[in-house]
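For reference, the structures are reproduced in the following blocks.
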Structure P
Amino acid sequence: MANLENLFKPVAALRPRVACEIRPEGVVAARAGKRRGEMIVSFSPLPEGAVVPGLKVPNLGDAHAVTSAIESALGDINARSEAVTLVVPDAAARVLLLDFDTLPSRRNEALPVVRFRLRKMVPFDVEGSAVSYQVMTEKDGQLNVLVTVMPGDVLEEYEGVVRKAGYEPGAVLPSTLAAAAAVGDAGATLMVNHTGASVTTAITQGDEMLLHRSMDLPAEPMAREEEMAQAVITALAWYEDTLQRLPSTMYYAGLGGASAAAQSRWAALVEPAPRIVDLGAAEIASALTSIPAGVTAGVTGALTT
């Protein structure tokens, strides 16, 4: 799993210049264009049930279909056999914000300390999991640390289909963490990332993640809309309580993009409703296939430097 150091402003040489996101709807692939901020992007759809994200295997109900979609999407952008940044669904990992009094400066010494804290916080074996962390801030003698943990067998499942497609996962990031880099220096930002049967709400301020909350959504459409609305309302309340104001803009990632979100029933239930804009709307130098609205945030953020 990717070292989260410099998550929001990654060093170009440390991150592959090709990115691939595996989503329930399909595989999105992108590589950096010639000009800063440009990308060449492709999309390969997946049948329903091919990707069912979660903390237990199998996540890939049709691994052959996923491998074929990766081959198609990365082949379209002429990725050849390069290393790629692999973006996985939020539901396949856990992202936590933890406070520590201190951490060893060396990562190989700090990781056991982080793993120890995680043992009673996640519902799977931490020792066999991929763990990465980033120190966000140090205030009043406490370190605020962003931690990502992903079950080892789930990680192997996603990395395995990438390797079967002929590519090497050079970094692995959950969807919302990847997309967070796309907001740039926008100050305090509220993000909503709707992927399949889950939603993540996140709040960032500069280079700091203030809130990251993922939840599964019910299958019944009416209940799903109500839970989506409640997730956003809760994030808005947290934003107002913490930052003493409400956001004027909400960045959205999800099938259909901001336009579909603005017309949805869940958005109509949110009061007061901020303006909804697409998250990660990079300048696409070349779209080699039909790209569904709202699905490029992860690869856009992964390619942001």
Structure Q
Amino acid sequence: MRLYRDFTTQDEIDREYDPTRSVADAAEVIAGWLARSRRVLAEVEARLNIPYGPTRAEYLDVYPAGPGAPLHLFLHGGYWRRFSARDFAFLAPAFVHAGITLVIPNYALCPVVRLSEIVRQMRAAVAWTFRHAAELGGDRTRLTVSGHSAGGHLTAMLLATDWPGDYDLPADVLKGGCAISGLFDLRPFPWSWLQPVLQLDWREVWELSPLLQLPQSAPPLLVAVGGAESAEFRRQSCEFHAAWRARGLVGDFLEVPGCDHFRVLEQLERPDSPLFRALLALARGEQS
């Protein structure tokens, strides 16, 4: 029996969608993120634990770049069940030095909450940031978002949000997005090792798959993926970008040569990397 596409067993799906199985030193790479984040938190200016919602998990960490700076939200990965905003402080210096205020929202994790609640929390974080931009010293007319892995999925969901209808905000509250190594089709995950934690039902799979819920209009989207990622991670990004463009939406695609699922994120620490330069152009409103 086919579970998803040509996959007939959970092990086949897990081999493609569990990056820790294909990146031998994944634990060491992640340990490096955490160590660098601790150093950054000890050295840079930050406003931590700013609540954007009613629960303990709903807070923002903000790394200011100065009055009137563009605001950029970064949504972390971890398959919606791991990590916190604080673990990704290591990304802040490159953004701040480039004149971009970085906002990293935290969110509750599965299985404590369902994936639909995480999507709601990230939408609430965008709405709060837009409405309180002046308090953060940022320019709310230059608000963009990016995310890695699960955060790439959340980024795509944000760009498909009905901001006027659901939040009484301008339709163009977000000026652009960048989804890095995202998950845009959730149909494999009920058959995967993640299901006991995610507990997805098929209605959620349909409603929370960006590939299946393309918007009628949206700001520019950059879809990026590592050239050394699994075939399925690369296919999902390519297929989503193609569907996005076929919808008549503005978007670019960037494959980062030689980068696996974890090291592609580290390109955002490098101001000279093509991925960071493309994201910086998006945040500054300079994209073509």
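Every number here is computed from the coordinates shown, using simple stated rules; none is lab data. The model shown is predicted, which means the values in this text are computed figures rather than measured ones. Cβ atoms are built from the backbone, for glycine too; each structure is taken alone.
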Next on the checklist: As an exercise: distance in nm of label points 7 Å out along Cα→Cβ at positions 53 and 277, calculated from one structure in P, Q, equals 3.7. Which structure is it?
Outcome noted: Q
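Have a look at P, Q and say which one yields 4.3 for mean projected area of the Cα convex hull in nm², for residues 173-220 alone, as calculated.
Values: P: 3.3; Q: 4.3.
It was calculated from structure Q.
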Checklist entry - Of the structures labelled P, Q, which one yields -0.65, -1.18 when log10 I(q)/I(0) by the Debye sum over Cα atoms at q = 0.15, 0.29 Å⁻¹, for residues 21-76 alone is computed from its coordinates? => result Q
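Can you tell which of P, Q yields 18 when relative contact order in percent (Cα under 8 Å, 6 or more apart) is derived from it?
Numbers: P: 23; Q: 18.
Label of the originating structure: Q.
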Checklist entry - Who wins on FRET efficiency 1/(1 + (r/R0)^6) of positions 29 and 125 (r between Cβ atoms, R0 = 30 Å, to 0.05) among P, Q, i.e. which is largest? => result Q
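One of P, Q was used to calculate mean count of other Cβ atoms within 10 Å over residues 165-172, giving 19.6; which? Don't skip to the end; give the middle numbers.
On the way: P: 19.6; Q: 12.8.
For mean count of other Cβ atoms within 10 Å over residues 165-172, the value 19.6 is produced by structure P.
Upon calculation of FRET efficiency 1/(1 + (r/R0)^6) of positions 45 and 229 (r between Cβ atoms, R0 = 25 Å, to 0.05) from the atomic coordinates, which of the structures P, Q produces 0.35? Kindly include the intermediate steps, with their values, before the conclusion.
Values: P: 0.35; Q: 0.15.
Structure P accounts for this read-out.
Upon calculation of distance in nm of label points 7 Å out along Cα→Cβ at positions 109 and 237 from the atomic coordinates, which of the structures P, Q produces 2.4? Kindly include the intermediate steps, with their values, before the conclusion.
Details: P: 4.3; Q: 2.4.
Source structure: Q.
Match the computed value 17.6, 58 of Rg and Dmax of the Cα atoms in Å to one of the structures P, Q, and report its label.
On the way: P: 18.3, 51; Q: 17.6, 58.
Computing Rg and Dmax of the Cα atoms in Å on every structure in P, Q gives 17.6, 58 only for Q.
Computing FRET efficiency 1/(1 + (r/R0)^6) of positions 117 and 141 (r between Cβ atoms, R0 = 25 Å, to 0.05) gives 0.90 for which of P, Q?
Values: P: 0.90; Q: 0.30.
Label of the source structure: P.
Using helix-only ellipticity at 222 nm (-39500 (n - 2.57) for each DSSP H run of 4 or more, over all residues; to 500) as the calculated read-out, with -8000 as its value, let me know the right label among P, Q.
Numbers: P: -8000; Q: -10500.
Considering all the candidates, the number was obtained from P.
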